[in-house]
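Scrolling down, you'll hit the structures one after another.
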Structure 1
Amino acid sequence: MKFFGKITEGLKKTRDAFVDRVSSVFQPGKKLEPEDYDALEAALLQADVGPETTDRLLDEVKTRLADRTATGEPAEALADAVRTVLEQDRGAPSSAATAKPHVTLVVGVNGTGKTTTIAKLAQRYQKAGESVLLVACDTFRAAAADQLEIWAERAGVEIVKQKAGADPAAVAFDGMARAKSRNVDRVIVDTAGRLHVKSNLMAELEKIRRVIERGIPGAPHETLLVLDATVGQNGVRQAKEFDKALKLSGIALTKLDGSAKGGIVLAIADSMKIPIRWVGVGEKIDDLVPFDAAEYASGLVRG
């Protein structure tokens, strides 16, 4: 399967649950009554879109259906409203596109699929002809750096690591020095999974970020939060805490294919204006795909 279409396939569980509840609402030529909007509201909330974003979407649908120049079809109106929410974000830093080395700091709580996401990104960039360096700042878990090294070997990229228990900031320092000396194109910095409510661990992340900035002015050019789509609204809370500490520039949403709560994409985009950059839709190395708002909107409503 090509990249386009994978988001639609990954949304299958969410779409099936959603459309099952609103199939009658999406009948061609249907004029929506109050009970139809109630059904739409219930389905959106079940998909973990969140109450505020649900209200906004319903208002958008009403406005679009009242517009004589619009399509007049409920499914199209909802898809357009979803796309509008997703396309309004604060964007990536202006320096991100041209920086070399381009540094991505990857953060997240335990169990989100952070390490495999990094591996998939590394392989993607390597296949595109870019040189890649992984920096293993997760020194807390004994096997973390070894696991990342295995992925680095599979992807054919370099890695900087130290022994378990080393200072993560020291590893970051070494990584930035290696990146400059080797003139690499991409640097991806792994960090230990941590609970967003632990202030001391969040402070450690801030220290790693400062070391990166000192090593390469303007870096990190992207701070990417890896979120598990199956956690639903808790993902919004995680994003808010990490954003408060680090000013996130994007989100990689994993396990979308395993969740019926894919509406969390909308909740995050609407409440925080943080763009979804990548979506994980499977376990294969090429199952991390660039997020596409139009495909998501269509895949949620129609498939």
Structure 2
Amino acid sequence: MTPLEDFARAIEDDAGMDLSRACLLVAQDAYPELDVEHYLDRIARLAQRLEDRLRLVDRLPGPAAGREAAESRVIALNEFLFGELGFRGNAADYYDPRNSYLNEVIERRTGIPLTLSVLYLELGRRIGLALEGVSFPGHFLVQLRLRGGTLVLDPFSGGVPLSEAELRERLQRVIPEDAAADVPVAELPLDQFLEPATNRQILARLLRNLKGIFLERGEPERLLQVLNRMLVVQPDAAAELRDRGLVYQRLECWRPALQDLTDYLHREPDAADVAEVRACLVELAARCARMN
């Protein structure tokens, strides 16, 4: 089985997907010898250490007893992950691709909002917290629904809870004021931005991060690996199919480029870039003809 086939099998069932495994499989593009099971075991052992502490605290008499409450477990998770272990957001070198590879996040104890959130989700769920990832505009977050409200947490900043005012301030930084017709950004309902992300949506966001990095760096081979995985995660994503065709063209892989761009026009016959893509197809068809 090829790495891409292994990845496809691992993400077949969104609800039953092992998110940390899927993220580590993505990292195999950069680290072909990566031992996925080793890192899964490390995550499991971290969670077990935390769970053992919580059990000990739960048995203590007095105020410490009963710390099974969700809020107490969030505090314990934050103290363990960000306090004791020293995980932190990599603000100094945000676009280092290592921040998007879960094995590197575990080794270097630093990452971007998304990868730190994946680790936070994996540890939190193992200690009984029903955490959800949130594709909040500009900055991935984690939330915990509680009776009477929702805790919205930022693993990039040490798991701090965010108030409604802070969330709205973040929205105003990333959403243009005229984006929502007659409704000011400050008055947009927050619920629409706090919908739980599916595992596939989380993987797609991770891959988009890597796509942007390798596009900016001008690394077409790495970009092609990312797009191959993106099309496994989102096979109907026509724009990703077009972009893969253009990368193939850049790498002088004429036939795959011709196939992808032809398929793109079949899917999007009224796309805004039809003229440009057709011009590419004329050139690619001529190059392929010369190969025969």
Structure 3
Amino acid sequence: MIKQKYIKLFRVKPEKKIHLKDYDTGWAQTEEFKEFGKDKLKERASVILQQNLEDLTQVQQLLYADDRYSLLIVFQAMDGAGKDGTIKHVMSGVNPQGCQVFSFKKPSSEDLDHNFLWRYMKSLPERGRIGIFNRSYYEDVLVVKVHPELLQNLPDGKKGKSFWEDRYEDINAFERHLERNGTVILKFFLNVSRKEQKERFMERLEHPEKNWKFSAADLAEREHWDDYMEAYEDAINATSTEWAPWYIVPADNKWVMRAIVADIITSTLRDLDLKFPKITEAQLKTLAEARKKLEDE
């Protein structure tokens, strides 16, 4: 497992104002990591990921049996950061029956005729299950903030100076409501550098089997990189809370990213002190009778 002192490097403390330029997008987060060496650290990350996948299988069963909590995992990132791959690798150890992944695309006309949280509310995980949002309601304070022309049609007077602060407030209240009702929330910003994004885009263009993954729209959004970094900073600063923390995860090296995400998810579930339901005396009697009936066949 990753030591808690390292995990704390990625978690954004409430009320702390962060600047993304201060966060390393690679693997060398501390002097200790640098001394450890990239190859040895990569090997260690592989071991940590595998152990967490095994642990996640067990703790997911407990989550389902305990039936008090649900887990909502939010992934946000620039294009090419590795959201899909992280979900695929980190969640490969869970039972598909207890996990749902929602990838939110461009909102429909029906979505736009409701409040901005509506389509996400419909996809929340039920108790005992893990829900993953590949992009989320945060798009409405990220993409929409960078492209205000995408803002849904609202009454006059609803787009004043405090508009974005009001949306952050709505998000905090929404997440607080979920937490009060048993939903554990983890939010990951996969922090990829502009240089690494370029290399991944080039890889998609140079390999025919990956051409389908490239979109001209991704390249167009890349031109707004600085605007997006500012939007992410504002959103993270306004909405990283004790009940719904943000983790800024270095994404230039996929092996680092996946190990960190897996460890945080597994550790969070383990800390819930989940238990299998207690069997009552009446239930034990029923089980004994069932056993005897089977033995007598």
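Which one of 1, 2, 3 has distance in nm of label points 7 Å out along Cα→Cβ at positions 53 and 269, as calculated from the coordinates, equal to 1.4? Structure of origin is 3.
As an exercise: relative contact order in percent (Cα under 8 Å, 6 or more apart), calculated from one structure in 1, 2, 3, equals 14. Which structure is it? Structure of origin is 2.
Readers should treat all values here as calculations from the given coordinates under stated rules, not as data from a laboratory. These numbers come from a predicted model, not from an experiment. Cβ atoms are built from the backbone, for glycine too; each structure is taken alone.
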